[in-house]
Structure 1
């Protein structure tokens, strides 16, 4: 049979394809996949991870969302398997509630770096679908997601840690990809959390935290002045701190004061 000619990579889509098998093996080893498990992959590229999922697991279904029609068609032809379904679509445009009937899902993906955070927020919206997952992200992004204090720490860190248990895994060098990116990457393990403390008027709480981080180098007093939040109810010593010095529990305590 004549081998399919590979499509060209598109720089505009940030296509850096993983080439290190040990990294893929590590991803698969960290999750539990049974014949009842469906697997979601975001962006199959040339099918390097896709091939290993099909070969090494007994998953019931492997659903891939791929935005590039040429690579989607290439992988379909290269990996004929009844379990594989490739949808030509941007994951950010998909209503994932349609996956409800095929739970439980495990996520395995080398995430497109330019849309990593939007994907995480999408996963939060549908977190009841997913048992666990391992994703590849840019190293700098990984450090921001898991930060507990300091410069990388942000409202995004707090939000994602509130909804997911997230663990740093293997750091991946640029040479593990083709072509090599200019940055290091990192595997992240994630699992949906359901043990969070209740937040009264949650939408308002996250707006409050965002306001506290508005200018990260400014104190809480400066970030909250000229807002409708009652700073006089907050301890003066706390108002001297920056948002990057406060934990989720401390923000929750402040919210109960200003609410």
Structure 2
């Protein structure tokens, strides 16, 4: 197994952050520093340390859904943040968030130590849908609703919801495949609207449902199965599209 994948599966960090840890010399295998993310490691025989702390693969994986409240930063540690996800996590587990939300937004986040599933849920190529409810400060004009449905061009690329549904005069629900930094807020601002409240309602088949702000619950077997099927189906669909193209 490659070292960066080992660290991801062990819940130490995402694949990208694991690469950074390795390249800066924070990781040792059997007492020797290793700086190549692709360096092979045997989970059963090798002793792996990250910044002096031994790391093991736990054969059991953990999956939770969490209602992130407003004012909480979607990270486990941030010296500049008053509140982070760490205050809500069960002790003894190394979980990391899937589907980050900015501090002022709220709603569904998945927390897990399954790096492979986390990768499939977050990488744009798997096209896992995420649904949001957006509330703005004034009624949304019909022409602006039509522009949202048609898609907008932002500074960093297109904003193209796969579904836009009007809830009432000031609220709409949007479904997106990817989530660039504050793109929903920026899209509405480009139309002259200030977002007053932004709630993520679902990630793939997992629904926020009746969760309350700050509540953390394990995924049920049915939810986990649906989540895995959704990511695998997206992977197959992409492979078929690429095959047809070639």
Structure 3
């Protein structure tokens, strides 16, 4: 099964129609090939969170996310076909119908196979990092308010743009800014290493300061210290490169 990291947005409880809480389950929904399995239940339920004395909800909308993920993966990795062109076209058409029938529904969760995209760390401060051991498994999470995350990602976009990075790179960060910006400002955003944490030893996770490396790289870029910016970026990128490469080996 593909190891996956998640970026989730939780909105204040009561701001959405009632959604039952998510209960962990493993029911195989779709097998796109021998190497790609979507392994989530199809129930329209939600993650819940208590944060800063308030209750929050993150609906899963699993079928919407499955369709979006399949289309996004196909567009991002066109040389790694998951299924026939005809089958993919059918899912593209189904996604269009779903968006037309329920335009008010949008994905509250981004997922990434095998690694955490470095741009996700731009939404947080190093102090937002939470290392935990749950059911014998070590993991890392970052949490903060969307209002702050949007400001940080917007700042990162400006720094990269001013430093002359290619539009392809800047646009990926800008897309994250736009995605976060469509949620209420008092929502909570969570970066969860998820099962990707299993790719690291507990000791390596303890020493993982990817968010600090990304932020220090951006700060160095802002002041024109390109050598320091490159060193700090490489510290984060080299940590994730072996795991990101699994995308191509699977």
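Quick rundown of the values:
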| quantity | calculated |
| --- | --- |
| Cα Rg over 2.2 N^0.38 Å, for residues 156-195 alone - highest-scoring structure of 1, 2, 3 | 1 |
| Structure from which 3.8 was derived, distance in nm of label points 7 Å out along Cα→Cβ at positions 116 and 148, options 1, 2, 3 | 2 |
| At a computed 16.0 (mean count of other Cβ atoms within 10 Å over residues 100-107), which of 1, 2, 3 | 1 |
| Ranking 1, 2, 3 by relative contact order in percent (Cα under 8 Å, 6 or more apart), the structure that comes out highest | 3 |
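Read-outs throughout are calculated quantities, based only on the coordinates presented, and are distinct from any laboratory measurement. Fair warning: this is a prediction, and the values are worked out from it, not measured in the lab. Cβ atoms are built from the backbone, for glycine too; each structure is taken alone.
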